[in-house]
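Just so you know, all these numbers are worked out from the coordinates, no wet-lab data involved. All figures in this text were calculated on a predicted structure; none of them were measured in a lab. Cβ atoms are built from the backbone, for glycine too; each structure is taken alone.
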Structure P
Amino acid sequence: MFTLVIHGGAGTILRKNLTDELEKAYRDGLQAALDAGFAVLHDGGTSLEAVKATVICMEDNILFNAGKGSVFSNKGGHEMDAAVMDGATLKAGAVAAIRNVRNPIVLAYEVMNHTEHVLLAGEGANEFALQRGVAFEHDDYFYSQYRYDQWRQVFASGETILDHTSPRTDELMKDKKFGTVGAVACDQHGNIAAATSTGGMTNKQYGRIGDSPITGAGNYANNKTCAISCTGHGEIFMRAVAAYDVSCLMEYKGKSLQEAMEIVVHTKLKQLDGEGGMIGVDAQGNGAMVFNIAGMYRGIRNSKGLNEIGIYQ
């Protein structure tokens, strides 16, 4: 059985806060991403190619906090992170604090396949992108009036906030939405892979980097156990080594994918006041989507005909 699971961020996503039009737009965006990745799997492509195609689709959608829809940093620009990992070889590639790269996941893929490194950051990563012919875009490509207004509301305060949906600053602090996109897949050969991409936190300062490009924290894949992509309060996911912890529970404790993810999300992360969620898949094609907050943009599709999109708890 081949399977694709995706997420587009998690948080206090409530039905009352989404218009019918906006909810449909999110659902259509999630379905388009599922269709893009599943087409690769259906045609016999690798899990790695599938997760890359899926995340590219979401990076190109301004609704999601990754690529085109990335939030603004304290300096008024966009600093993006991404990671990819191959469960068959344990090869990984990641980039952090990159600017103007149209699809950060493509650059992470290039790092994995064309360097001896795992993680490149900042100007060096951008220089490598130029060498590899990766597509760049001008600042205006990444401009969203909604994201800009969101940033201006908190800029003067010096606060660093997550990707929120509420229109007022005092409400922003309680109406949390963790904007990250991710995909995990199991292909026809039983190989699995994970990919994660994010624009990070609104008004982030000091070159802040979250869990998304950190192998084992926000992204991980190992054919022996699982492929995981996380979305949530990155600092907590890093401290918990959340993605790898799911793999450890499966490898050393014999837990199923679902059991391991629930332990990490509902117990370990909660003990650290960590909010968010994760998606996972194992080498048998079992998929799971677990979160400990009001909602998570998510979807799953497999070769047995399952095709589901979800937003709310």
Structure Q
Amino acid sequence: MPPRSERALAAGVACYLIWGALPFLFFAMSKAGASSWEIVGQRVLWAPPAAGLLVLLGGRAGALRTAFSQPKVLGQLALSAMLIAVNWLVYVWAVNNGRNLEASLGYYINPLIAMAAGAVIFRERMDGFGRAAIGLAAVGVLLQALALGRLPLISLALALSFGSYGIIRKRVDADAQTGLFIECVLLFPFAVAMMLWLAGHGGLAFGSSLGTSALLAFAGPVTVLPLALFSWAARRLPLSTIGFLQFIAPTINFAIGVERGEPLGALRIASFVFIWGGAAAFAFGAWRATRRARLVVA
């Protein structure tokens, strides 16, 4: 593997490891007294400086000015910002309320939803492996619903919000760094309002101690860093590699849920077996498509 590919693979693995390990940070923040609302608010408050630095380092200042001058782009990014905020809030609440297994299910489903959306919205061709992946995932969701006695709403909310976010970001005329910075700026006033409300109702952990404040401020950089690593790696790695890597984070979430003693009966295990089967079919299909493309080029 060329050194450049090795660096890209390392960046890709690193971003998914960070995403997978985020629950440990949220556990620490919750233990320090921060609510799910504050954790998400702090992510938004401290993300703009880190995202702005990436824009400057990437030489995207001109692209940023162009994006701010286009109402259509700003409207699309406002919608994507709302979706990612919903995704963050549901995820933080889930991991801090003993729902790591449901959260992991959502992120296992997400790439399969993206595949289905690609076929329906972007008219992308879906092969037999793609259809099998979606079918297996659907069975997994049904079994999960039977195991829980209800629809896995957290899983579906995470998958649909992030899947919809991906669709909008695919269509918007803004690169990853520029789009992320604008999303953070658009969410910033709402985060400030949330912090003021929490402070007025005695629910603000920030400022209670230097350690707690530093921990919460760290939420910004740790939000931006994996997105930057992913953006850099995704442009340099084959789709098949990305297809495998994106299952690292939910696997870590699954392990966290099991380690923390979340209920995992036979029916729930069966649901994950179907989900894992769908993930394997998705990854194999992506690998085969990339291999065929290379053979055609050769």
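Have a look at P, Q and say which one yields 1.02 for Cα Rg over 2.2 N^0.38 Å, as calculated. Going label by label, the one that fits is Q.
So relative contact order in percent (Cα under 8 Å, 6 or more apart), computed for just one structure, reads 40; which one of P, Q is that? Answer for the origin of the read-out: Q. Taking percent of Cα pairs over 22 Å apart, for residues 49-216 alone as the criterion, the largest value within structures P, Q is that of Q. Computed over structures P, Q, distance in nm of label points 7 Å out along Cα→Cβ at positions 121 and 241 reaches its largest value in Q.
Quick one: distance in nm of label points 7 Å out along Cα→Cβ at positions 73 and 273 came out at 5.0 when computed from one of P, Q, so which one is it? That value comes from structure Q.
Tell me which of P, Q gives 14.6 when you compute mean count of other Cβ atoms within 10 Å over residues 249-256. List each step's numbers first, then the result.
Details: P: 14.6; Q: 21.6.
Matching structure: P.
Given that distance in nm of label points 7 Å out along Cα→Cβ at positions 65 and 81, derived from a single structure, equals 1.2, which label among P, Q identifies that structure? Structure of origin is P.
Which structure, out of P, Q, was helix-only ellipticity at 222 nm (-39500 (n - 2.57) for each DSSP H run of 4 or more, over all residues; to 500) calculated from, if the result is -9500? Going label by label, the one that fits is P. Please state which of the structures P, Q yields 3.8 when distance in nm of label points 7 Å out along Cα→Cβ at positions 201 and 233 is computed from it. Clearly, the read-out refers to Q.
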